[in-house]
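Below are structures written as C-alpha cells.
Just so you know, all these numbers are worked out from the coordinates, no wet-lab data involved. Being a predicted model, the structure only gives us computed values, none of them experimental.
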Structure P
Amino acid sequence: MTTKVRREFDREFKLGAVALVAEGRPMTRVAKDLGIGLSTLHKWVRAHNDHGSKEAFPGSGNLRPDDEEIRRLREEVRLLRMERDLLKKTMGYFVERPK
C-alpha cells in the first residue's frame, strides 16, 4: 500500500504562482511548470482574488481577521447559552411557588 505525502507550499510560493497567472500565462502551463495540480492553482487564484494578497494565505493555524471574529463570536454565543441554561435551571429554586 502506498500513501501519498501531502505537500505544503509556503505563502511566497503561492503568491508567485498567482503572479505568473496574473501576468497572462496560461494556468495549465504554470501548474505544469511548478509541478502542482491545476485545481490547486485555481484554488489559490480564487483565494487571492477573494481576499487580496495580504489575507489570501494566512498560514497554518492562523485565520483571516473576519474568520477569527466569527470564531470568537461563536465561542461567546456558546458561553452565553450555557449561562442562560444555568439561570433557567436555578431560577426554580428562588421563585416562590403559588399555594
Structure Q
Amino acid sequence: MAVITGEAATTDAPRIIKRLCNHWGHKLTVRMDGTTGVIEFPAALVTLRAMPDRIGATIEGADPAEPRRLTSVVAVHLQRMAGDAELAMSWSDSA
C-alpha cells in the first residue's frame, strides 16, 4: 500500500473540506463528519482532516502511481474550494 501525506496551512479547514466533499460527492463515495472527509476514488482513498491551523491529507492506494497522481488533483481542488486564500499543499511519501 502506497501512502502519501500532505498538509496546507489554513484557519478555514472545516469549510474547505466540506466544500470539497460536497463537490466530489456527486461522482464519488464520500463520508464526512465535522473534522474529517473521506473520498473513495476508484484506485485510492483520500482522507482530509481539519486541524486548527491546517488541513492534513492522506492518500492511500495499492498502485504507487495513483496516490502520486492524485496529489495534484487534490491540491488543485482544495485551492479552488479555498477561493481567494492561498493554500499551498506540501506532500511527502510515507513509504
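Have a look at P, Q and say which one yields -23000 for helix-only ellipticity at 222 nm (-39500 (n - 2.57) for each DSSP H run of 4 or more, over all residues; to 500), as calculated. Label of the originating structure: P. Assuming 3, 15, 28, 27, 18, 8, 1 is P(r) over Cα pairs in 5 Å bins from 0, in percent as calculated from a single structure, say which of P, Q it is. This figure was derived from Q. To which of P, Q does the computed value 19 (relative contact order in percent (Cα under 8 Å, 6 or more apart)) belong? The read-out comes from structure P. For structures P, Q, which has the highest computed value of Cα Rg over 2.2 N^0.38 Å, for residues 17-64 alone? Structure P gives the largest value of Cα Rg over 2.2 N^0.38 Å, for residues 17-64 alone among P, Q.
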